[in-house]
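S.K.: Heads up, there are several structures right after this.
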Structure I
Amino acid sequence: MSPPKRDILIVEDVASLAMMYTAYLSGEPVNIATASSGEEALAKFSVSIPEVVVLDVNLPGRKGLDILREIKARQYPTEVIIMTAQGSVNLAVEAMRDGAHDFLVKPFSPERLQVTVRNALDRRGLIQRVEALECDIPKHKFCDFIGDSLPMQAVYRILRSAAKSKATVFISGESGTGKELCAHALHQLSDRQHKPFVALNCAAIPHQLLESELFGHLKG
């Protein structure tokens, strides 16, 4: 059974160009809709949200970059590909800064459009997989940590693994990143969890006294 086709919206005010871009993508596993203005494009979002929008910059009424900003402001799960006949670096930078996935300069080849759309669909698919995985992660407390994102889950796995070892563990990181929390977690998960946990701020002890503070000393 073939996977379902994915929705794409082409926003182009020149009808012949819209038909040509549709033909370029006719061999792709996508459902293609078209709009001739930014207002018409946004109206289509109320019916069905496309995964990818191929958006011309020079549109009647509201310009393409305004529509791009509107799509991102509404937080639609959509990748936007900007296309224009005026290929300037400043315009490309502005479009990417506003959240565009890629930038096409007219005229472009069928292959260029096909590859760009495939890349945008792949990115959207990866985002959907990550969101699905995050939903499947059980929401539970881990020691004294707060957070269940994928990066934090990776930290928790490392701590569980290290806690089983009797080897010395060195935890590094900038101030405030949670090094002491990690140390507490290692202690709580280890076989020595019922023994004392002593936190010592070595930076606050003069180096001449550190050895005596840690190991004691005999007078003289």
Structure II
Amino acid sequence: MELAHYSDFAVRLVNTEEPARSKDTLTSVEVLRDLFGPATQMARRVTEADLPRFRTVRARLRAVFAAADEGDHTGAVDLLNSLLLEFPVSPQISGHDTLDEEGRPRWHMHLADHSSNATTGYAAISAMGLAFHLTEFGADRLGLCQAPPCRNAYLDTSTNRSRRYCSDRCATRANVAAYRARKRLEAERSDRTGLTEDTSQESTTPAER
């Protein structure tokens, strides 16, 4: 598993909240456990006490995405560095049970969990994963969806750094809204042009006609 893969943990946590819609799905231990995905051993340590702690970490991670989205890359790095300092990790080589064609372990870097609670562990791997993603691909690859009121976080993996939306659904919705806005503008311009022509004709004297 590439270390940048851990950045998905940050995205999943940030997107449990939609501030513009006043929605927050981070409401139970079960929801917290689902965030860990296949990391079931870490998920089993979740308790009710982790709920407020997760919300605090979520706000700090969203601030990283917001700064990057606004072009404040130094600010995004500073915010991320503060998380890395507060929630350190211990990388180690792991092979799990995966073997290559010759029966040898497929060695890769893994982030070991030696945290005191579930929140600390999740925050540590989220911050480290985001740090690897940022340094490998660039701070401009971290963004917030441009289809209001969504503002979900996303990681831009497009070849031309063109991603602006968190999903195909939001991209389609934004394109439809832009199309309708253009049509309204064209109609308004057409109405104004027609009104101007009518006014001009009415102001013309019989002799001039």
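S.K.: Given a value of 1.9 for distance in nm of label points 7 Å out along Cα→Cβ at positions 50 and 90, point me to the structure among I, II it was derived from.
M.R.: It must be structure II, since only it matches.
S.K.: Given that semi-axes √(5λ) of the Cα gyration tensor in Å, derived from a single structure, equals 57, 21, 14, which label among I, II identifies that structure?
M.R.: Label of the originating structure: I.
S.K.: Thinking of I, II, which structure, once distance in nm of label points 7 Å out along Cα→Cβ at positions 106 and 154 is computed, gives back 2.8?
M.R.: Matching structure: II.
S.K.: Compare mean count of other Cβ atoms within 10 Å over residues 10-17 across structures I, II and report the one with the greatest value.
M.R.: II
S.K.: Tell me which structure, out of I, II, gives -17000 once helix-only ellipticity at 222 nm (-39500 (n - 2.57) for each DSSP H run of 4 or more, over all residues; to 500) is calculated.
M.R.: Only structure II yields this read-out.
S.K.: Taking relative contact order in percent (Cα under 8 Å, 6 or more apart) for each of I, II, which is largest?
M.R.: The structure with the largest value is II.
Any read-out appearing in this document is the output of simple, stated calculations on the displayed coordinates, not a laboratory observation. None of the values given here were measured: they were computed from a predicted structure. Cβ atoms are built from the backbone, for glycine too; each structure is taken alone.
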